[in-house]
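Taken together, the values in this text are just the output of simple stated rules run on the coordinates, not laboratory data. Just so it is clear, the structure is predicted and the values come from calculations on it, not from any experiment. Cβ atoms are built from the backbone, for glycine too; each structure is taken alone.
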Structure I
Amino acid sequence: MKRVNISVLMPVYNAEKYLKTSVESILNQTFGDFEFIVVDDGSTDGSWKILEDYKRKDKRIIALRNRYNLGTSKTLNRGLAVARGKYLVRMDADDWSYPDRLQRQYDYMEKHPEVGISGGTIEVCDKNLDTVYRRKYPLTNKDARKIIFCYSPFAHPATIWNTELMKRAGGYNENIPLSQDCELYFKIGKFAKFGNLKKTLLKLRTHSGSSSVSKDTLQEQYAIYARVKAIMEYGYPAAFIDKLYIFMRIVAMFFVPTKIKFWLFNFLRREK
């Protein structure tokens, strides 16, 4: 099988409203040596028809369809299984990538072979992709590991991964339906370093149907689970303050309204 430098992996579920914008932001990249793996997770709207139309027009697109809705983790693993790229880039069906995103991320990974995962700055936007604020992430491996028990060191839809390491780690845990990226960061982090670009790579669209809005309580629970698992099962060293923070988040789940926590999280993470 012919190798490519990048496999872009995008899961799709009932995303017809924003899908064309997301797909075209990848097809219009300045970097050309990529395949675009799009996995439809049993959509009941017009998403699959849109993907079929694009597939006929552009041979870089590999469109797969689940017969039934399997959830994000299984859908991502189905795409990962066929990926031929040296690196795997994540993309969501309602976001928008800057035209130079793939080129910048490819160059970074080539210059830093010790890095297994990297991302960059994102713009958190409204449903029309108008920027509300920018969110930066730690640039170095040391700084990323300092915050990993408190916040995610990456914006998952803006990440690029070493595909070989990703497959060696077993891909996404299919028993974790949300925040599945969090556990995989810890897995990859056992044998590779982290890093992020300062450059803004992606517009992250927020709307009533996005998982970060509609399922934030469950996301928080699974993120906490992944961090506890990292300490108990993967042997990650956690400082006392990290363990205290995890404990306080567990307590907060019962006493602090979800909307307040979600607002506070975004307020603390936005660019100062």
Structure II
Amino acid sequence: MNLINKKYSLLEKIGEGSFGSIYRGQNLRTREYVAVKVEPIENKTKLLKNESVIYQYLNNSLGIPSVKWFGKDDKNYYMIIDLLGKSLQQVKNNVDSFSLQLVLKMGIIILKLLKSIHEKGLVHRDIKPENFLLGIKKEDNNIYIIDFGFCKSYLINNKHINIKKTKNLIGSNTYASINSHNFIELSRRDDLESLGYMLIYFYLGCLPWQDIVVNEDIKALKERIVENDKLPKVLEIYMNYVKNLLFDETPNYTFIIDIFKSEIELMQKNN
């Protein structure tokens, strides 16, 4: 049996990340189930170490799992965190699409989550359905955000970083912002744009560029997404708003959340 820190046993592999593997584990003393992230030391990326620092910095924030331990042995780095439930992608795999009302409700929760992360001076830079998880308990209605491997501060000495070119696309092809396709440094606006593609995916059931691999073709389709006649007006307004944000502009989260809330209230009134 693999024993980590003399008290955590590995039970089964449950996923892969940008760094290595994720396992379901158990604290042998308390019998509590946990998630164990493992990164081989030979990778020399130290993504997991950086991620553990970010988790600890965000500790006690709503929707952020708690780190229980970080350490290493001769072969791997290990991070022990709260075990969570299914990802939004796993939930989506069982249905064709979500109702607009559910999409907007999820959008509100995630916008509040991103606002709290951004207020701590960080951008996540890898917003996608796989990185949002439900709680493991039925009474837990929260959505949790994970995988801070690409997360970065957008502040230096309390001043916003300058816009510059990057060497490659950051995030996933499917949900990356147009700025990421253009190899432009990411900021808060890009997390919100990626969220927009995620909400559109949940509502439409698929995205027009999902099976395309050519960067320029994906970017062109993203640029025209607001012209899609199946797109609800509320998501069109959202996408137009986030795509017009400036690099260093603080998004008006409350403004967007209020638009979503108004749309939900209107739908409930008409039902």
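Where does the value 1.00 come from, among I, II, when FRET efficiency 1/(1 + (r/R0)^6) of positions 173 and 197 (r between Cβ atoms, R0 = 25 Å, to 0.05) is the thing being computed? Don't skip to the end; give the middle numbers.
On the way: I: 0.40; II: 1.00.
This value belongs to structure II.
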**Report entry** distance in nm of label points 7 Å out along Cα→Cβ at positions 29 and 141 - structure with the largest value, from I, II
**Finding:** II
Report task. For relative contact order in percent (Cα under 8 Å, 6 or more apart), find whichever of I, II sits highest and give me its label. Result -> I
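Here distance in nm of label points 7 Å out along Cα→Cβ at positions 13 and 245 has been calculated and equals 2.9, so which of I, II was it run on?
Working: I: 2.9; II: 3.6.
Corresponding structure: I.
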**Report entry** Among I, II, structure where Rg and Dmax of the Cα atoms in Å as derived comes to 19.2, 62
**Finding:** II
